[in-house]
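Chemist: Scrolling down, you'll hit the structures one after another.
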Structure 1
């Protein structure tokens, strides 16, 4: 079986996409699937995930504290077979860098068309729980599709 490379993308790569990366990593065989995350903005390059994302991941036995934020780059289209974005703005920012229909076809809203994972950054911890729940459900679906 060919290895599958999946990229999770949000705005700053410190809340939603690192959480999605960690959740999916906890559900798959790392020998068959490689997962990374990135942001459409380079606000937090090199920084670890938001402490609230780390805390909610830890609550479920998932370690994401060693991840480092990075921006989405054009080269990601060559590396990843599937690119999951958290919201419409992320989708538009990613496909703006695409040069072919094949690259555009790799990009998908993680919850499906017209459904967004809200950014919990400016809210309280309950927003991170809601984000985790949405991403856990989405990652269950993704895991089934790649096994």
Structure 2
């Protein structure tokens, strides 16, 4: 199983730059997992695409329906947000160097991935990639050559 953050989850459903590369990784995985927070983040991403007129209301509805069907079909494995997970993320944030941006959502994703035994997290978020090592994880960006 591989761990996707919300940005990569979105690329599985929305025609964003690099979506083809992320989908290729997703299709080849034995399973896809993420912190349950990503469900909310994904909804916000779809809403942003709608607000910015990248998708129509009909397209947004179809994307959300596809996502919900994949949830029902077991494509996504969600890891819950617990008090212990928040405490783990909080402790890690307090120990990362000051020059590293450890934002709330990123810290929660990274702590969640570490807690559930992942060695890698898949994202193209530069702050999350930089912070990953402080959570004993390797950040993997399959879009790195496309972003350069």
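Please treat every number below as a calculation from the coordinates, not as lab data. Model, not experiment: these values are computed from the prediction. Cβ atoms are built from the backbone, for glycine too; each structure is taken alone.
Chemist: Please state which of the structures 1, 2 yields 0.8 when distance in nm of label points 7 Å out along Cα→Cβ at positions 45 and 109 is computed from it.
Modeler: Going through each structure in turn, the value belongs to 2.
Chemist: Consider the structures 1, 2: one of them gives -16500 for helix-only ellipticity at 222 nm (-39500 (n - 2.57) for each DSSP H run of 4 or more, over all residues; to 500) as calculated from the coordinates. Say which.
Modeler: 2
Chemist: Could I ask something else about it? Taking mean count of other Cβ atoms within 10 Å over residues 29-36 as the criterion, which structure among 1, 2 has the greatest value?
Modeler: 2
Chemist: Moving on to the next point. By the measure Cα Rg over 2.2 N^0.38 Å, tell me the structure among 1, 2 with the highest figure.
Modeler: Max of Cα Rg over 2.2 N^0.38 Å: 2.
Chemist: So, one more: When mean count of other Cβ atoms within 10 Å over residues 85-92 is compared over structures 1, 2, which one is greatest?
Modeler: 1
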